Structure 1
Amino acid sequence: MTPFDNPKVAAAYDALPNDTRSGALALRDLIFETAASLPGAQPLEESLRWGQPAYLAPKGSTIRLGTHKSARFALFVHCQSRLMADFTSAFPGEDRLDGNRAVLFDDTSQIDPTRHGWLIARALTYHL
C-alpha cells in the first residue's frame with residue numbers, strides 16, 4: 001500500500017465504515033499502480049474533494065472514491081466527461097453504474113484490475 005502523504009486523506013479513509021474502507025483502499029491501490037505505469041499520470045495528486053479521497057494527474061480528470069447510497073463503495077468520475085460512456089462502450093453490461101458518474105461496488109471481489117484499471121487509466125490521461 002502506498003503511504004499517505006496527506007493526513008486529511010488518511011483521516012477520510014479512517015472515517016469510512018470498514019466494508020467501504022477496504023474497497024476504497026483496494027481501488028486506491030489500483031489507482032496508484034495504474035498511475036505508476038503511465039508517464040503522463042505523474043505526479044499523481046491525492047487530496048480531498050467534497051470530503052472524499054480524490055486523485056488527479058496533471059492532464060487527467062478527477063477520480064473520487066467513497067460511499068454511495070446504492071452500494072458499499074464507488075469509483076466516481078467527472079459526470080460531464082465522456083469517461084463513463086467510453087467505459088460502457090468498451091465493457092457493456094459488466095458493472096453496476098450510477099449514470100455517467102460512478103461504478104458501484106458491494107465487495108472488493110467485484111474490482112477487476114483490467115476493466116477498472118482501463119477506466120482509471122483513461123481518467124488519469126483524459127486531457128492528453
Structure 2
Amino acid sequence: MTIKNTLQPSSEQLETFANQFPDRAYTIEIICPEFTSMCPKTGQPDFGTLTLRYIPAKLCVELKSLKVYLQAFRNEGIFYENVTNRIFADLMAVLQPQHMTLVALFTPRGGISSRIVVSHPSGQHLPAPS
C-alpha cells in the first residue's frame with residue numbers, strides 16, 4: 001500500500017496564539033531537525049534542519065500546526081533557496097514578529113551542503129546559539 005501526501009503547503013495551515021508578554025523582547029527558537037522536501041530537478045528527497053528564531057509581537061506560532069505545514073513540503077519539488085524563503089514569507093505574514101531569522105541547513109548532496117539564512121529586518125540575523 002502506498003500512502004501519498006496530498007496536502008499542499010499553505011500559510012492557512014499555520015495557527016497562532018496570543019503572546020502573553022508583548023512588552024517583553026524575548027526570543028523563541030524552534031528547531032525542526034527532520035525537514036524534508038524534494039529536489040525539482042532529480043525528484044530525490046532533500047533533508048535539512050530548520051531553525052526558526054523570532055521575537056514575537058502579538059502572536060506566537062502553534063507548534064502542531066507548524067509541524068503539519070512543514071510536513072506538507074515532503075512531496076513538494078522546490079529548491080532550497082525557494083523553500084526557505086517561502087516558509088519565511090508565510091511565517092512573517094502570519095506572525096508579523098518584531099524580528100525573525102530562519103536558518104535552513106541541508107544535508108550534503110554530492111559533497112556539497114547548503115545553508116540558507118533569511119531575516120527580518122533584512123540582513124539582521126539573530127545570532128546563532130552558542
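Quick rundown of the values:
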item	result
Parent structure of the calculated result 12.2, 39, given that Rg and Dmax of the Cα atoms in Å, for residues 43-98 alone is the read-out and 1, 2 the choices	2
Origin of the derived value -6000 (helix-only ellipticity at 222 nm (-39500 (n - 2.57) for each DSSP H run of 4 or more, over all residues; to 500); candidates 1, 2)	2
Read-out Rg/Rh (Cα atoms, Kirkwood Rh), for residues 19-66 alone, computed value 1.16, structure in 1, 2	2
Structure from which 9 was derived, percent of Cα pairs over 27 Å apart, options 1, 2	1
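Each value in this text was obtained by applying a stated rule to the coordinates, not by laboratory testing. Every value quoted in this text rests on a predicted model; they were computed, and no experiment measured them.
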